[in-house]
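> Several structures are given next for inspection.
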Structure P
Amino acid sequence: MDAHRMLVVEDDRTTRDLLRAIFTRKGWKVAVAATVADGLAKLDPAPDFLILDINLPDGEGTDILRQIREARLPTRVAVATALNPDSLPAVRRMSPEAFLQKPIDVTEMCRACGV
């Protein structure tokens, strides 16, 4: 069986590297991106799961979530944000499978990702 594929779109290098290490250790194939442009480029093939930062240097992570929903990709999405999820109604309307409050709780994150 192929490993699950994850894409982590996060501009903070330490967080990005930590998430990659955690999920690689759990047997996932992990790709990373630090920008909206790079994240969009890594949607083919569609990852099984995406951990998505909202505020990125070249735009909003919501552009990636919107693309996933419009293309009806089978990717489950967890939005990672330091903001209160209730203050993000536009993001909520795109129905991410989970919100991860920064700093990210690793146990909560693994539960959201099904590991």
Structure Q
Amino acid sequence: MTREEIRECLDTLGLYYDPDHPDHISREKIDTLPPPFMEWGTQERYIRADGIDYLAYLELIVRVYADENEDHPVMTPDGKTISAALRECFGSVRREQTYDDEIGLYETTYTARV
């Protein structure tokens, strides 16, 4: 999957992200953005054994910042949850949520192989 294909799928979520730096939102912007918003990036991962790389794959990491927790999930413009929309694009998706006291928002991290 190309970076453009990833971007096209993530655009369907309807959440703000910085197109110039999608993997980071500055602290100043976080203070002025109305939640929910997101940042995303990719990371190359390897399956290794005995010091040999047997398989390389790309992992997508999407962080969604919202003022509501998973009991009140963020919805896409077409009424799907973020998890469901990401599963449609990327298949299996892992999700973890924490509360960030510093910015006062829930941070939900989604990871998927792409």
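FYI, it's all coordinate maths here, none of it is from the lab. The model shown is predicted, which means the values in this text are computed figures rather than measured ones. Cβ atoms are built from the backbone, for glycine too; each structure is taken alone.
> Where does the value 2.9 come from, among P, Q, when distance in nm of label points 7 Å out along Cα→Cβ at positions 2 and 106 is the thing being computed? If you can, show how the numbers build up before the last one.
Working: P: 2.9; Q: 3.6.
It must be structure P, since only it matches.
> By the measure mean projected area of the Cα convex hull in nm², tell me the structure among P, Q with the highest figure.
Working: P: 6.6; Q: 8.3.
Comparing P, Q, the top value of mean projected area of the Cα convex hull in nm² belongs to Q.
> Mean count of other Cβ atoms within 10 Å over residues 18-25 was computed and gave 12.9; which structure, P, Q, did it come from? Write out the running numbers ahead of the final one.
Values: P: 16.1; Q: 12.9.
Working through the options, I get structure Q.
> For which of the structures P, Q does the calculation of distance in nm of label points 7 Å out along Cα→Cβ at positions 10 and 26 return 1.2?
Answer by label: P.
> Could you figure out which one of P, Q the value -5500 for helix-only ellipticity at 222 nm (-39500 (n - 2.57) for each DSSP H run of 4 or more, over all residues; to 500) was computed from? Display every interim value, and only then the final one.
Details: P: -9500; Q: -5500.
Going label by label, the one that fits is Q.
> For distance in nm of label points 7 Å out along Cα→Cβ at positions 66 and 98, the calculated result is 2.6, so let me know which of P, Q that is.
Numbers: P: 2.6; Q: 1.9.
Derived from P, not from the others.
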